[in-house]
1. Assuming -21500 is helix-only ellipticity at 222 nm (-39500 (n - 2.57) for each DSSP H run of 4 or more, over all residues; to 500) as calculated from a single structure, say which of 1, 2 it is.
2. For distance in nm of label points 7 Å out along Cα→Cβ at positions 65 and 161, the calculated result is 2.1, so let me know which of 1, 2 that is.
3. A value of 4.0 was computed for distance in nm of label points 7 Å out along Cα→Cβ at positions 33 and 177; which of 1, 2 is the source structure?
4. So if we calculate distance in nm of label points 7 Å out along Cα→Cβ at positions 121 and 185 for every structure here (1, 2), which label has the highest result?
5. When relative contact order in percent (Cα under 8 Å, 6 or more apart) is compared over structures 1, 2, which one is greatest?
6. When FRET efficiency 1/(1 + (r/R0)^6) of positions 57 and 169 (r between Cβ atoms, R0 = 35 Å, to 0.05) is computed for each of 1, 2, which one produces 0.55?
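Just so you know, all these numbers are worked out from the coordinates, no wet-lab data involved. Note that this is a predicted model, so its numbers are computed, not measured. Cβ atoms are built from the backbone, for glycine too; each structure is taken alone.
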Structure 1
Amino acid sequence: MISTKDITGLILAGGRAQRMGGIDKGLIPFHGKPLIESAIAKLKPQVQTIVVNANRNITKYAGYGYPVIMDETPDFSGPLAGFSVGLKACKTSYLLTSPCDSPLLPNNLAELLLAELEQGDFQLVYASSRESDGKVWAQPVFCLMHANLQDSLANFLLKGDLKIDRWFKELRSGTVVFEDPQVFANVNTPEELKSLEEVSA
């Protein structure tokens, strides 16, 4: 039986946040505290340790007491660049990833993804959400993977492909559907920030 002791949590805070005017999303105040604090609070009980992937404001992120790792590629090449350095830094058997700007992420994310990973003998399991219209959407930046996927990802990135779902297709991957789409809501615009604060007030 795998437990949370076998999981490292990776918080992805390395993006450019163009739709927010290029500000560092992890440091945007949400209920008066930087968004990254919500991500840490949600992930902490679900994992053994946390690593933060950031490319700016390193000192601020380091202030939370967790290792901060930067992308090895200087061109903001998306979540897979974060996954790549996260896998290299991961000292546990599994890596759980989550963006820094989804403050309502599920408290049972690790538990449910882990159960599916074991049951289906998958290399990677990602979250999906069922929207109010019944449609199911993949939420690929919320995923749990075996820490031994470093070479697979490195080879994929060498091809110049940055599409997260295409890498998943090369693996034995599965998904868990969460019935509440709100838990993966993320902050891309000031309006979304305001409405999320209202939902979680």
Structure 2
Amino acid sequence: MPTGVALRDARAQLFDAAERVLLRDGPGGLTSRAVTTEAGVAKGVLHRHFADFDAFLAEFVLDRMARIDAQAAALREAAGTGTVVDNLTGLLTELFGSVALAIIRLVIARDELRSRLRQVRSSHLPILSDATAMIAAYLTTERDLGRIAVDADVDALAPILVGSGHLLFTDREEGPPDAGTVRRIVTTVLGDLTREPQP
């Protein structure tokens, strides 16, 4: 493989390759050689941009976690529109139907990666912690708007929704659950806390 390949954006190319390898081969298949082979570049390209493979993985995870920040912004903007159940159903489906599940497995599998991520973001389980904070903030806004009960414990509801969503999407050989299944979980968790007409 040529070593003088000029890359327009080496980091993005390597991150995209890592995502493809992770989704296809799982955490155990994600090696520096697998990433550079997938990206079609010499192995030295990765080491020119990152101190070591764990540094690369940490940056890769942080890059993909930035998508959750975008989802959080979209969810905040959705407050007061549609229904709370539909908004949360859409969020959980988008969140766990993406690369997020594979990244969670990767973080759990690699102690050094977890340690590096903790230095940057204080959470013990990135993505799950971020999703919990995002949903708690959204539910707080909806509570302030009067669309869920004033006594709703958003700090308890958020991790229940995230944990339920995570379990629902994990290890499903038949593929991801349909929207109706996700909606049923959200409806069950929220119970009679919603203060809006249901479709």
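1. Derived from 2, not from the others.
2. Comparing all candidates, it corresponds to 2.
3. For distance in nm of label points 7 Å out along Cα→Cβ at positions 33 and 177, the value 4.0 is produced by structure 2.
4. Working: 1: 4.1; 2: 1.9.
The structure with the largest value is 1.
5. Details: 1: 24; 2: 21.
Structure 1 comes out on top.
6. Going label by label, the one that fits is 1.
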